[in-house]
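S.K.: Structures follow.
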Structure 1
Amino acid sequence: MAETTPRTPDAPTPPTHRLLALDALRFVAAAAVLLYHFTATSTATRFWGGVPGAELFPAINHATRYGWLAVELFFVISGFVILMTTQGRSLTHFIGSRVGRLFPGYWACIVLTAVLHAFWSGGRSLSFGETLLNLTMVQDLVGATSSQVVYWTLLTELKFYLLVGVMLAFGPLTRERIVGLAVVWPLAGVVARATGQYELGEVLVARYSPYFAVGMMLFLLRRDGVRGNRLVVAVLGGNVALCCHHVLAAADGATELQSVPVHGGVSLAIVLACVAAVWAASSPRIVLRGRVPVALCATGGVLTYPLYLVHSEFGYATIEALTTRGLPPWATLAAAIAVTTLLGWAIYRFVEQRWSRRLRHAVVGALSPDSRVPQPQYATSA
């Protein structure tokens, strides 16, 4: 999902190391989500033979129980990098880039998960119609079960893309319009919840909109500089405060869900560290040197999305199969990580590499008769 800014007078191109640092951060977030699902959730307990992750992995559970906060990190990064993709792009090319980036790998995961469910009865139970609805990525809107647990986050991302697309339809995203979105969107969610309009709050993504807004403000500060941007800093601070409010409330729910203590103070510290990490990863002063670090970050970048999409059901199936055969927990966990990582790599190598660009061009061509006009090029791995 991370993309660098094209060369335009209004938006200087961030150097390549920025992209690599954000790629590394995104992969860390994906790994945190994976370990959370495998070693901390109550769902995982069933596949570990009824033994909670806190008992099986006491050495790491004190950390992995906070892995749910990695989703918030994803949303902050998304707010940052999606603004990069809009710099110098038309609405048509923005739509094409998002469709081409998201759907080939996602469709492959839906098909592979359906095949898995045909042979494994331990996972989510979907009808054929629900599987077809999953191909749209908006199955939650009609109450259909998602093929994998993390797919709700994709609808949240789509709502953000829709807002950005609507704004692009009325012209380029200027600094004033971006700041306006970062103020009005989270505030509307607060008002909706305060007045009991919970359905409207869901539409507005009231709980998560501040994270996107934080990412957007970090982008503006990186692009335009901190000095003289008091309004942007103030909007950033207000949205960080909203994020803190939401995460403190969510910590109690996480405690109940996992049946282990999830401390609000620790959760708050992690969220603040995530914001700081995005700011640090986007710094032009961070220069990655050497083939190995660069290769690792680039590989992490391309693996993040397919691994995130596919890990839960295939990981749980692996855990259940090996646990019932008596394999020790740590060896089983390593196998589940290996299986899902290899599957994620296969989706990237044989689906995304072959079809993402083709789908992007096809969408742009269908939406614009002038699609052959050159557009800004992006150095992107995700």
Structure 2
Amino acid sequence: MKLLNLIFLIPVIGVLTNCTNSSSVKNDDPKDTIWYLGGFVRPADVNPIMKPDSTTTFFDPMSKKMVRWEENDTFNPGAVVKDDTVFMLYRAEDKFGIGIGFRTSRLGLAYSLDGINFTRFPEPVLFPDEDEQKKYEWPGGIEDPRVAVTDDGTFVVFYTQWNRDTPRLGVATSKNLREWQKHGPIFQHAKYSKFMTTPHKSASIVTEVKDNRLVVSKVNGKYFMYFGEHGVHGATSDNLIDWEPVLDSVGNPAKFIDVREGYFDSALTECGPPAVKTDKGILLIYNGKNHNETQFADKRLPTGTYSGGQVLFDKEDPSKVLERMDIPFMRPMEAFEKSGQYADGTVFLQGLVFYKSQWYMYYGCADSMVGVAVYNPKVQSSFDPMPISSE
């Protein structure tokens, strides 16, 4: 597939206006393809908005010791609005173990009255405990939360249960964001039982803007989520707890989009924040990883880079792709996005809220810190520019 050697600077006016019959956003003709969200602007002199903290401690049920639970890294947040306040669930790692995936992850909670400046609670609110989820969450812990809220005020978070054997999607619910009830793996009662032994992660439940906030929304009478990192899959539920994957004609999990050689998402297409239902369709923001091998990668970007993409699905058939970006709308640009645990560069998009008439995106920076970018629908803004190819 031929790559365009242009800088990607798209002015955007309004939220998800015109849509065309094109299958992707083209660099050279953006004016008729405004179905997407953004661009997002990093506020000046505020990022990163969260860094590791070596002063907070709590009693760890695994080691039976006090641990500095967020000393090494704080990253990959989910976010939700409650009572005019933004609440963030963020992943925090201690210093025990070396390398990504070999420390213990717990979920901390923080709140903000402006979407930018956050105050943290001193102890994690979700962590590997002496409970029924021990076999799924010890010793790796709880990773990468995506959080949403229902009309009746029930908060639901989907996260990766990591026992350092098989990563699985788990779910928990809460009424106050501080006390959570774990319900275990989302596919433990599914008719398709293979996901209990097959790695899977990254769930983006469908939401919609209602009364100026994002709330969980049904599709064809059921809750619907996108999930996965090696291609995007789907699942449905009647109760938010028990999920059934969408299967293809031969009985395997259906894959709605896949990785693309030569593009920013040539290695992974990992689902991001909750998907958003709009008048154009269902918008899914996902994290595309550039391939580690140059011959398969987008050569304009460093190998291994995580950048943000968007894809639009049909509202009636949420497996049907209407539009898909060929180039990322956010990519690692700042120094704090290209240093830390993941030095190849990461903007890992995971938290999205509609707050005070603007969109706030919360993301992991190089698996080490948390950043924020804001999209104001009333102001023209541009996507992150793509480097010009040397070829």
Structure 3
Amino acid sequence: MNLTRRLLAFVVVAALAFGGGLGVATFLYRGATTASASGQADAFRQVLTDLQRSYYRPVDAARLGRSGITALLAALHDPYTVYFSPQQARQFNRQLSGSYTGIGVAVAAKAGGLTITEVFAGSPAARARIAPGEVIVSVNGVAAAGQSEGAVVARIAGPAGTTERLQLRRPAALPGRIDLTLTRRAISLPLTTSRLLDAHGIRVGYVSLGSFSQGAGARVRQAIAGLQKRGARWILFDLRDNGGGLVSEAASVAGDFLPAGRVVVTMQGLHSAREVVKTSGGPPTSLPVVVLVNGNTASASEIVTGALQDHHRATVIGTRTFGKGVVQTVMPLSGGAELKITIASYRTPLGRDINHKGLEPAIVVAPGAGASADPVLARALRFIAAGH
């Protein structure tokens, strides 16, 4: 495995659907090497051919192929290995580059359902006054309950200028459901935000990272440098609700805080040799660091948080992270489709396996605890002011 390949540590997929029928199903069998797998591929093709020739009603090969692909991937019980149609592949790639077409929300699967965790300023969702904490009930009349996360997100995605009908359930404090019709448009993802805060006279540089899309490491580095020039003595690095992105950018971001040559993550899979990813590049900031996390801090965010924890470089404050300890790569398929496939699990520098476990903060602060509108941030500022 080589980092020139796009290794992904990402939770919320851009889409999950089918768009190629028999051709894609056949292509997915191209790597079959055993007699059994080859025979199954031949049988799959023959059944479709016989149905098209002999079935008493017209046969939709694409629909049957979709069922085959869905069943094939569902049997893995891996929500991160998904098929992208050509259109959805383009959406996914745009998202990794920092933009995509949609309504402007980030979502995460929670106990209550697929929940909106962030609404981007100026987006169709923001104009419709959609708020974090609202749960998606249905998309275009199709109920979200019982559907995979990827399938629901796929219905939300679509070309710019098209509309979608969305039904949302409000939090318990605001009971009821709302029905909205939104028009999708191109969205530029806010990669970083930064500002100076005050912790009882101590200047604190606050940097929030939205995703590990292309350029994340450079943007974080620029934000830190600007804050240091303005007199920051600490860095508050906010990874809450960051669902991940590119492993290469995780290494780059870790390098903003750790010297070159430090281990960031170790990855290994059945078909790939053990690979140790290390920091590289210019000198990192020497300022003390606090990292803010929550249950939606996932994947690449957990890689960076785990590395800073293991190297005793940062104090982590918030709630336990999501717990996604596997990485994916994207494999091209015919016609512009793609297969995002899990290829390895990873360990933190000290060998910790966080899959389905997450990372435990040094200081746990439950959301909504205390009088502050942002109790996690308030606790971090108190921690800094106390002289730690």
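S.K.: Match the computed value -8500 of helix-only ellipticity at 222 nm (-39500 (n - 2.57) for each DSSP H run of 4 or more, over all residues; to 500) to one of the structures 1, 2, 3, and report its label.
M.R.: Clearly, the read-out refers to 3.
S.K.: From which structure (1, 2, 3) was mean projected area of the Cα convex hull in nm² calculated, if the value obtained is 19.5?
M.R.: Value 19.5 for mean projected area of the Cα convex hull in nm² corresponds to 1 out of 1, 2, 3.
S.K.: One of 1, 2, 3 was used to compute mean count of other Cβ atoms within 10 Å over residues 206-213, and the answer was 27.4. Which one was it?
M.R.: Source structure for this number: 1.
No value in this document is a laboratory result; all are computed from the given coordinates. This structure is a prediction, so every number in the text was calculated from the model and none was measured. Cβ atoms are built from the backbone, for glycine too; each structure is taken alone.
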